[in-house]
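K.L.:
Pasting the structures in now, so scroll down.
Values in this text are rule-based calculations from the coordinates and carry no lab data. Note that the structure is predicted; figures quoted are calculated from it, not measured. Cβ atoms are built from the backbone, for glycine too; each structure is taken alone.
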Structure I
Amino acid sequence: MSNSRRAFLKTSSVSLLSLAIPESLADFFSSKEKLRIGLISDLHVDVIHDGKERLQLFLDQMKLEKPDALIQMGDFAIPKPENFQVIENFNSAHAHTFHVLGNHDMDEGFSKASAAKAYGMPAFYYSKDLGDIKLIVLDGNDSGGPTKQGVYDSYIGPNQQVWLIEEFENTAKPVVIVSHQPIAGIYPIVNSLEIQSILSRFSSKILLAINGHAHVDQHIIVGGVNYVHINSASYYWVGEKLAHESLTPEIHQTYPSLQFTCPYMNPLFSLLMIDPKSRTISIQGRKTEWIGPSPIELGYSILTESDQKCYVQPRISKRKI
């Protein structure tokens with residue numbers, strides 16, 4: 001391990017979000033052992049200049065933490081040959097690795113099928129028993145939605161909804177929902193109310209719903225379900241109107257889309273811990289700093305200033321609920 005990695009693992013600030021396991025679910029845990037899952041989202045190895053290094057810092061930390069599984073939550077790496085080694089590094093880092101399809105994983109003309117095949121996914125959406133819980137991985141990239149988010153699909157369609165309901169009806173295990181696009185909160189899927197309604201019907205079975213995509217740090221409760229946005233490992237996107245250079249000209253020449261971002265100094269990632277003994281769910285996150293100006297300093301104004309100060313920060317926050 002390099003000296004820079006050791007320094008990061010020692011000094012990167014840690015924060016904690018803590019929730020209670022509902023009493024209705026506590027009895028469904030046959031084991032009282034903690035379940036721990038490493039989470040990384042929105043690495044964007046094709047945009048950020050040091051994506052491989054950021055992933056390796058995450059994997060190095062997870063070797064120390066020894067979680068039960070690793071999940072990358074989308075917008076990871078376009079499935080082109082030069083990224084195959086990055087994908088393999090993640091897949092070979094643990095016996096239990098899971099992928100979620102992000103909208104940018106199909107950039108440069110790649111299909112969902114090619115991305116899922118490159119990642120080694122069993123399907124675009126799927127479920128998996130992990131100890132005493134069930135992971136339900138959703139695909140927010142279904143076609144056929146009433147609108148799009150820009151040029152991207154952001155929709156969970158009828159067939160997937162039927163499957164999702166059947167998954168809930170056929171399991172007695174506590175469920176963790178994982179998606180790339182948010183189902184609630186900032187920048188949700190276009191049929192968010194429809195999917196929220198389904199999840200609320202089964203809220204007594206849901207421990208947590210986590211997502212990436214928005215590159216924000218947010219937790220909200222809707223219809224009895226806790227929704228948590230896992231911040232990007234790499235940056236916040238501010239767009240072409242706020243293009244600027246926060247790194248060297250050479251880096252920006254090689255990674256031209258970086259000028260539309262506010263990069264994070266160190267990668268953000270988190271560790272989800274489910275503890276049946278204490279009946280707690282916690283997310284251990286990290287804090288870092290901006291490289292260059294922040295979105296507010298640039299005049300970013302898509303969200304309100306109060307929302308920016310609360311949610312658009314280089315961190316996964318410390319919260320106790």
Structure II
Amino acid sequence: MVSREIVTCIGAGRMGRGIAQSVAYGGHEVRLLDARPRDGDAFDGLAGEAGAEIRQGLVALADLGVFDREAIPAILGRVSVWPLDRAAEALAGAAIVFECVPEVREAKAAAFALFDAHAAPDAILASTTSTMLSTDLAQLTRRPRFFLNAHWLNPAFLMPLVELSPCAETDAAVLGRLRAFLERLGKVPVVCKASPGYIVPRIQALAMNEAARLVEEGVASAEDVDKAVAYGFGLRFAVLGLLEFIDWGGGDILYRASNYLAHALDDERFAPPDIVRANMEAGRIGLKSGTGFFDYAGVDVEAYRRRRMAAFVDALRANGLLRPPAGEIP
């Protein structure tokens with residue numbers, strides 16, 4: 001039997017609401033704690049708005065056939081919204097506390113102070129910051145052993161990935177507890193060091209800026225750049241990870257292509273990083289050599305390729321891009 005946890009989100013804005021929907025959908029009680037002092041009418045307005053947004057998200061998923069619409073009242077019944085002056089009650093008994101306030105250090109400090117004052121001694125504190133580092137924010141709590149970053153991608157109730165970034169003081173058991181909880185929600189947690197941009201924001205910042213440069217330079221229209229991403233880049237990397245794709249095609253291809261682009265565009269940002277260069281020199285170029293970023297020793301390469309091909313076919317079918325062969329030409 002799955003244990004039911006109490007989760008509190010400090011901050012009842014967009015991120016808090018998205019997390020609340022995911023947690024309630026997973027069968028847990030979730031409390032949205034307003035991080036700002038408001039009078040009665042203003043708070044009632046916020047609570048109504050939060051409830052309506054969560055309900056709207058659930059209705060949209062039900063209408064898409066994800067689950068039975070009749071389950072919505074039960075899911076919403078697990079969500080409550082609390083005013084700031086009832087913070088002690090909202091935090092009492094919570095196993096996990098997500099800090100979901102704006103990216104302002106003072107706001108983070110105030111939220112962490114609430115956690116320190118009212119949360120259970122063994123409660124986990126997870127910031128959802130997309131810009132600040134766990135090593136910096138850990139200074140704001142008296143319980144850094146129980147603290148780490150948990151960066152959810154928007155929309156939080158849809159995107160499965162959550163980037164977990166512990167600090168030096170984070171207890172390994174705390175990281176394990178939060179990771180297991182997220183996996184029970186159907187999320188896919190990954191762990192990374194405290195580094196600017198984490199994983200996804202760092203990669204996507206480069207990709208988005210490069211897409212903008214293509215339009216700026218007149219290489220292609222905005223429509224065609226996005227079409228290329230949706231039907232090429234996006235489909236490919238929905239099946240293969242970036243590093244897996246390097247191994248799939250061969251690190252030698254990336255190495256030569258990167259050097260060509262760096263020379264042709266006269267821009268060192270396209271030059272291969274040291275790890276690609278080192279792999280190339282050592283002959284670790286992926287599937288062809290048996291090792292690259294991943295080790296393929298003992299892997300049935302043909303079976304692996306067929307599994308990935310099947311995933312590509314599924315992606316094409318899901319996007320309406322899989323067509324039968326044409327008949328004879330008259």
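K.L.:
Of the structures labelled I, II, which one yields 1.5 when distance in nm of label points 7 Å out along Cα→Cβ at positions 108 and 180 is computed from its coordinates?
P.N.:
Going through each structure in turn, the value belongs to I.
K.L.:
Compare mean count of other Cβ atoms within 10 Å over residues 20-27 across structures I, II and report the one with the greatest value.
P.N.:
II
K.L.:
Can you spot which of I, II the value -7000 was calculated from, given it is helix-only ellipticity at 222 nm (-39500 (n - 2.57) for each DSSP H run of 4 or more, over all residues; to 500)?
P.N.:
Source structure for this number: I.
K.L.:
Thinking of I, II, which structure, once relative contact order in percent (Cα under 8 Å, 6 or more apart) is computed, gives back 23?
P.N.:
Label of the originating structure: I.
K.L.:
Can you say which of I, II returns 11.2 when mean count of other Cβ atoms within 10 Å over residues 212-219 is computed?
P.N.:
Structure II accounts for this read-out.
K.L.:
Matching task: 3.3 is the computed value of distance in nm of label points 7 Å out along Cα→Cβ at positions 76 and 164. Pick the structure from I, II.
P.N.:
II
K.L.:
Something else about it: Quick check: -0.63, -1.12, -1.21 is what I get for log10 I(q)/I(0) by the Debye sum over Cα atoms at q = 0.09, 0.13, 0.14 Å⁻¹, calculated from one of I, II. Which structure matches?
P.N.:
II
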